[in-house]
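Presented below are the structures under discussion, each in the form of structure tokens.
Taken together, the values in this text are just the output of simple stated rules run on the coordinates, not laboratory data. None of the values given here were measured: they were computed from a predicted structure. Cβ atoms are built from the backbone, for glycine too; each structure is taken alone.
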Structure P
Amino acid sequence: MTARTWWAEMAWLGGPDAVSGVRIDCDADGTIIDVVPGAPRPENPGIEVLRGLTVPGLVNCHSHAFHRALRAWTQSAGGDFWSWRTLMYRVAERIEPDTYLDLASAVYAEMLLAGITTVGEFHYLHHDRNGRAYQNQAMEAAIVEAARTAGIRITVLDTCYLTAGIGPASEASPSVGPGVGTLPAVPLQGAQRRFSDGSVDGWLARLEAASRSLSGPTVRFGAAVHSVRAVPREALDEIAAAMAPSSTAPSGTGPSGTAPSGTGRSGRPIHAHVSEQTAENAACVRAWGLTPTQLLGEAGLLGPAFTAVHATHLEARDVDLLGASGSSVCVCPTTERDLADGIGPTVALRRAGVPLCLGSDSHAVIDLLEEARAVELDERLASGRRGSHSPADLLQAATGNGSRSLGWEDVGRIAVGAQADLCSFDLSGVDVAGTFSAGGANAASALVFATRGASPQEVVVAGRTVVKDGHHLGLDDVAKHMSEAIATVMGRGE
């Protein structure tokens with residue numbers, strides 16, 4: 001790749017609003033080497049013009065790529081999260097490495113068409129239908145190859161999943177709070193057998209092998225605890241111990257093998273589903289006398305490397321623990337409302353100093369701007385108050401907060417030394433007419449709150465254009481590719 005220079009009509013550089021006339025220079029390695037606000041419109045034809053508002057590439061912190069096959073097909077069934085999960089398991093039973101490669105490639109291309117340049121794939125579909133390991137980490141290889149095919153930056157959040165739930169209390173292990181004996185695990189059933197490595201050691205061994213063989217400049221591996229339902233208390237302690245300091249960071253973690261500052265002691269970010277459902281909270285309290293957040297904290301997993309996904313049903317003490325530990329929270333409003341999960345305490349979290357980031361999770365829609373505006377609009381419904389989250393706060397959640405959560409310290413901002421991950425939104429449509437000034441005043445608010453299904457005109461990852469004039473440059477017809485991939489997985493073409 002050669003060095004490039006862009007001139008953005010307007011750009012959001014992390015402040016309260018956009019600024020006009022911004023020149024952005026990047027070197028041949030895709031690193032930004034100069035940013036000049038207030039630069040005049042160039043006459044040099046070698047300088048590329050980015051129309052509208054340019055922002056850092058959006059960061060989708062929480063994805064389950066195979067869930068995309070369910071979009072719109074579950075809307076007549078009624079029920080709740082648990083009934084939806086049954087339908088999701090049916091899809092999980094049908095996925096194979098080759099079909100996952102095709103589906104995930106289309107999903108990641110759809111993300112790029114929405115301005116998402118980095119994704120955190122919360123990946124637990126590891127093994128074949130009988131729970132046997134594939135050769136050469138074939139499922140992990142499919143996810144990575146899909147990301148490379150689409151051109152998206154990825155952190156594979158390789159997930160530990162050991163049990164189907166928290167077992168009932170017994171005389172040997174009464175549910176009287178912390179410090180009691182081990183509860184019996186609920187055995188894995190059906191599709192869940194595909195998720196488990198059998199032990200923490202087995203999971204770690206596969207994770208390390210996949211990281212060594214598959215990491216690269218735009219691919220990193222992180223870790224994930226599926227939930228306190230799927231990882232027993234004693235296993236949480238083992239995972240925390242595995243985060244112990246080591247002399248060599250895992251491959252693919254940072255420059256010269258060093259661990260980015262936003263990662264754990266092992267050099268990896270670690271995520272977990274936390275308090276998405278009240279039933280999860282109730283089972284955890286019955287078993288241990290602790291909420292999921294408190295249990296994770298007791299194990300030593302909370303900290304700057306940790307991100308709690310959803311965190312919908314938190315107690316005040318949970319919020320305080322997350323804030324005091326420097327943990328992040330990833331909210332996924334379109335999924336949380338689609339599954340009737342609830343509205344999380346985002347204002348309390350922000351006041352406690354918890355960085356918020358965003359994910360599309362089950363991909364009911366893939367639109368990170370909708371996730372961002374939903375954080376504020378859902379809060380208005382819950383609290384009866386407006387303006388709890390500013391447009392700049394929401395753009396930060398969609399960019400820099402997410403990149404740090406995924407272990408990419410040099411992503412998520414337009415600044416010298418950052419990776420040139422950019423997306424430019426054309427703000428010439430009637431939906432945003434009259435919502436901002438030519439100098440950029442109110443443009444951040446217009447982008448977050450006024451755009452209708454905004455699609456970027458240009459998307460750049462590591463200095464390379466992957467979307468131009470609203471078209472993906474690697475997959476000619478993303479919609480056709482997606483339709484065929486889902487039809488193959490679901491057998492709808494039979």
Structure Q
Amino acid sequence: MGLRACVRRSLLLLATATAASGAAAQNLPGSGSGSALQQRIEQVQQQQSLRSRMTPQQWMAEQKAATRRSDAILDQAERIPGLLPQYLFLRERYDSDPGRAFHAIFGQYVSWYQTFVGDYLGAQRSFSIAQPLAPDDAPSPLSAPQTWHSEPALEAIAQLARSRRAVFLNENHSAPLTRTLTVQLLARLRAEGYDTFAAETLYHSDSAALMQRGHAVADSGFYTREPIYAFMVRTALALGFRVIAYEADSDAHGDAREREQAGNLYRRAFLDHPGARLVVNAGYAHIQKHGEYLGGRSMAEHFMRISGIDPLCVEQTMLFGRLDPVEDHPFWTAVMRALAPVQPIVFLNARGQPWSLRPGQYDVSVFFPPQRFRNGRPTWLSLGGLRQPYPVAAVDYCPNRTPCLLEARAQGESHAAVPFDRVLLTHRQPVSTLWLPPGRYRLGVRDRTDVLLRQFNIVVGADTASAAAPVHRP
């Protein structure tokens with residue numbers, strides 16, 4: 001269903017990602033010729049030069065072959081019981097083939113599973129889309145300081161949504177940082193009267209059971225296997241949103257998928273609830289309001305035509321820091337240097353109108369602050385203070401049994417529930433941090449064959465935020 005369409009879409013998306021790095025290098029603010037950054041720029045340009053020796057037809061043929069192989073490997077992995085064995089199988093295949101086209105395509109698949117097991121740093125290493133300056137980018141908001149001023153995105157977007165019937169927010173599926181603001185916005189939007197929430201790749205077959213359970217399981221969707229995505233859905237349900245699936249029911253892709261998604265979204269959100277107010281989480285340019293997308297039109301544009309509703313479209317995938325500075329948008333780099341924000345921000349003018357990097361396609365663009373890491377994991381997992389760090393170490397949970405996967409579920413929830421957080425402990429990363437809301441959890445430890453080694457009861461609260469060792473209770 002949705003996964004097959006996502007897989008096909010990756011070919012086009014990755015062709016853009018692969019080509020973008022060289023252009024990004026040319027648009028980056030200058031640095032010393034002897035610096036590590038300059039060396040990285042030169043390396044990227046050399047890689048781009050090697051690829052440019054192929055004709056476009058040859059490069060596309062390599063990508064198509066890599067996509068077919070990647071699909072076959074993913075199908076094999078999904079037949080293996082257990083998330084950690086699935087990921088290790090994918091990772092071994094990825095490491096065993098150095099081909100550029102294969103790494104470009106299959107890296108995205110690996111990155112999805114790295115987010116599922118909580119390895120967010122690894123996911124960014126496996127797949128990253130460079131964000132160069134584009135011809136249709138608006139002028140930087142810093143170029144007109146008398147016009148634009150920054151505001152915290154959380155407050156500004158809730159205010160902008162006040163007069164709308166729908167809000168569409170996008171994400172980068174390999175970078176769950178781009179889900180964090182959406183999670184925090186849900187309470188604000190619920191307070192503004194929004195009552196329906198839809199998310200990409202939720203499966204309609206689980207919709208009724210999902211509403212009853214109050215949390216996602218493995219069969220709820222594809223991206224809901226990732227803990228932040230599952231927490232987004234959990235949060236929406238806890239706030240009283242009606243959660244709906246809109247993924248295409250057929251094997252459609254391209255424009256046909258966009259059109260089918262838009263039809264599902266409109267019918268399931270508004271047909272029996274004509275006064276509904278809708279929040280949508282979707283990937284990348286599914287939410288662009290105008291312009292060609294995958295040989296046709298986006299889901300959002302089809303939705304606007306069907307419904308007559310003009311949604312507030314919030315772009316979150318372009319203006320955040322990549323691991324490699326060469327890939328950062330120069331506007332993001334400049335804003336970070338000038339303002340040093342510690343939370344996501346947007347820019348507004350004196351009339352409260354938002355700045356957009358791509359006016360006409362999106363209504364407002366979000367700048368995320370630079371990423372910080374603690375024990376190999378990003379601190380944005382705190383979700384603006386909703387979750388607290390809980391330190392873990394292999395010596396306490398899986399001595400001499402790495403890699404092992406730690407999964408924290410609320411006490412009383414079944415093993416089928418997508419956990420609040422997961423972390424992968426390895427011989428290279430034997431110490432890490434779980435990020436959990438205050439509460440009582442059952443911490444399960446699984447080995448590389450998916451055997452449940454041990455379980456612990458843990459308590460996370462104000463007094464455990466800086467605990468040096470976990471508290472175990474039988």
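Have a look at P, Q and say which one yields -12000 for helix-only ellipticity at 222 nm (-39500 (n - 2.57) for each DSSP H run of 4 or more, over all residues; to 500), as calculated. Computed on structure Q. From which structure (P, Q) was distance in nm of label points 7 Å out along Cα→Cβ at positions 209 and 321 calculated, if the value obtained is 3.4? Matching structure: P. Between structures P, Q, the calculation of distance in nm of label points 7 Å out along Cα→Cβ at positions 129 and 393 yields its largest number for P.
Here relative contact order in percent (Cα under 8 Å, 6 or more apart) was derived from just one of the structures P, Q, and that gives 17; the source is Q.
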